[in-house]
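Where a number appears in this text, it was derived from the coordinates with a stated rule and is not lab data. Just so you know, these numbers come straight off a predicted model, no measurement behind them. Cβ atoms are built from the backbone, for glycine too; each structure is taken alone.
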Structure I
Amino acid sequence: MITKLKHHYLLSVSTAVIVIILWFAFTWNGQISSLIIPSPQKVWATFLDLLQNGYKGYTLWQHLWATLQRLFIAYFWAVVVGIPLGLLSGYSPRVKAIFEPVITFLRPLPPLGYYTIIILWMGTGNFSKIILLFLGAFAPIYVSCAAGVSRVRGDYISRAQTLGANKFQVFAHVIFPASLPDVFVGLRNAMSVAYATSVAAEMVAAGSGIGWMVLDASEYLRSDVVFVGIIIMGITGILLDAILLFLERKLVFWEGKA
């Protein structure tokens with residue numbers, strides 16, 4: 001198992017190295033205009049410059065924190081509301097009947113599709129973005145939690161009831177642990193949706209954030225800044241998913257996970 005993981009890790013590293021080598025090759029000696037694809041050296045120099053001088057009145061870390069702050073607040077509330085409501089909907093047909101129609105309507109809608117309405121109601125400040133991200137993250141969490149409960153094996157519940165467990169004990173000691181793999185699927189999907197929506201929302205209406213920085217730089221043909229922003233977005237997204245994957249492996253450690 002460890003050897004297999006090492007093999008996969010080496011493949012991932014090799015892919016990254018090949019991409020960087022190709023990047024160097026295509027931009028060597030100015031064969032491609034730096035306005036289209038800036039060289040790795042130029043992007044690195046721009047990154048160092050942004051670290052020192054910032055962009056449009058904000059440091060690079062302030063732009064990143066502006067994005068993450070909105071994301072974390074919205075994601076926190078999506079987790080706090082989505083997990084209990086999703087689990088209850090999977091456990092109780094009545095609760096599901098109340099909330100399922102609303103979730104079914106909202107889930108296929110792209111968050112940016114109704115962002116203009118949210119802006120109309122709440123303005124262009126942080127609160128409207130947080131509401132947008134909350135709605136984007138809530139649906140995947142709710143759906144995965146409800147599905148996780150519905151997939152719990154009936155014989156697990158029957159055995160617990162036979163041993164004298166009440167409804168709360170069945171839920172806490174059987175249903176919830178058995179649903180955890182699906183819960184984490186929802187958490188990871190929700191983080192991806194919310195993060196992508198956060199960056200996109202900044203491109204629509206914002207004055208700071210990594211997404212706003214990329215959009216503003218593109219208007220001035222600063223492709224080097226655009227590449228820095230895109231790389232930061234990609235690395236940040238990978239790290240956020242890695243954190244959730246680490247938590248899943250620590251909390252859902254049993255073999256089979258079902």
Structure II
Amino acid sequence: MVVFEQVDKEKIQLLVKDGFVKEEAKTIYEAARFRKGEVAVICYTSGTALLQGNKEAVEQAAQRLQKMNFGTLVHSGKFRQENGLVIGSDESLKGDTFGGLVVAAVKADKDIREQLMELGVADSKTLSDQQMVSMAEKIKKIASCEVRSMLPEEYNKHHGTVTDRLNQLHAQCAQYLLPGKHIVDKYPGCAVGEVQEEKAESKYVEVAAASILARVGALQQMDYLSMLAGFTLPKGSTHVKEALLELKKRELEFIRFVKVDFKNVKEFLG
């Protein structure tokens with residue numbers, strides 16, 4: 001599998017010049033789909049193009065397209081082909097001041113793995129929030145899934161570290177979907193899963209799909225907390241101090257909105 005980014009409509013026409021034949025798109029996320037021999041090219045509306053098929057043929061096609069300035073080559077490789085049932089899990093919000101934790105898991109066999117690939121799961125990081133929500137619904141229709149969302153209030157009442165909480169949620173998600181080999185996107189202190197790998201979302205399609213569900217779960221949790229707070233809570237590390245000041249101004253309980261064991265929150269609360 002090879003991935004190109006920044007592929008606009010004009011650059012897509014380069015595929016025709018290279019001898020590719022247009023085929024019918026299979027999902028709403030596809031701008032166009034082409035095939036030439038043993039190579040299929042899926043061009044997504046996000047501006048990303050995915051080349052897949054025979055490894056040698058894909059590499060040769062990628063080299064030709066790169067010389068034609070088809071786009072920016074960002075990834076060369078493919079998801080690992082596992083045998084049998086695989087459960088992939090990933091999390092979101094673990095480094096965010098606001099929000100609790102969300103962990104998701106997705107189970108797949110060979111047929112489901114192929115369907116997830118056709119859906120464009122490998123392209124997840126280029127999707128908008130709205131596209132992510134739509135894709136999450138598609139994933140749920142294709143594969144067995146489990147999502148666990150821990151709100152800040154529960155997070156703050158839990159004894160132990162953030163790692164302890166993550167281990168618990170990953171284990172619960174996998175347990176719900178058994179049987180299957182559990183593969184985890186490795187985090188510091190990870191003590192669950194039969195396989196623990198860093199950047200597992202780029203190696204296993206099940207983890208890539210779980211990453212999408214976790215991110216959508218995080219969006220939903222943050223929307224809910226923002227509604228309770230009466231203002232939009234920040235995602236990530238931007239505008240955190242301003243939001244903490246707003247919580248204080250509104251005399252809201254910090255335990256309901258932030259991870260009170262985080263260093264920046266402790267310093268703010270004095």
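One of I, II was used to compute distance in nm of label points 7 Å out along Cα→Cβ at positions 38 and 182, and the answer was 4.7. Which one was it? That value comes from structure I. Matching task: 18.0, 61 is the computed value of Rg and Dmax of the Cα atoms in Å, for residues 14-157 alone. Pick the structure from I, II. It must be structure II, since only it matches.
Taking FRET efficiency 1/(1 + (r/R0)^6) of positions 86 and 238 (r between Cβ atoms, R0 = 35 Å, to 0.05) as the measure, the highest value among I, II is held by I. Looking at structures I, II, which one was relative contact order in percent (Cα under 8 Å, 6 or more apart) calculated from, given that it came out as 24? That value comes from structure I. Have a look at I, II and say which one yields -26500 for helix-only ellipticity at 222 nm (-39500 (n - 2.57) for each DSSP H run of 4 or more, over all residues; to 500), as calculated. Going label by label, the one that fits is I.
When percent of Cα pairs over 24 Å apart is computed across structures I, II, the figure 54 traces back to II.
State the single structure among I, II that was used to calculate distance in nm of label points 7 Å out along Cα→Cβ at positions 118 and 190, giving 1.5. Clearly, the read-out refers to I.
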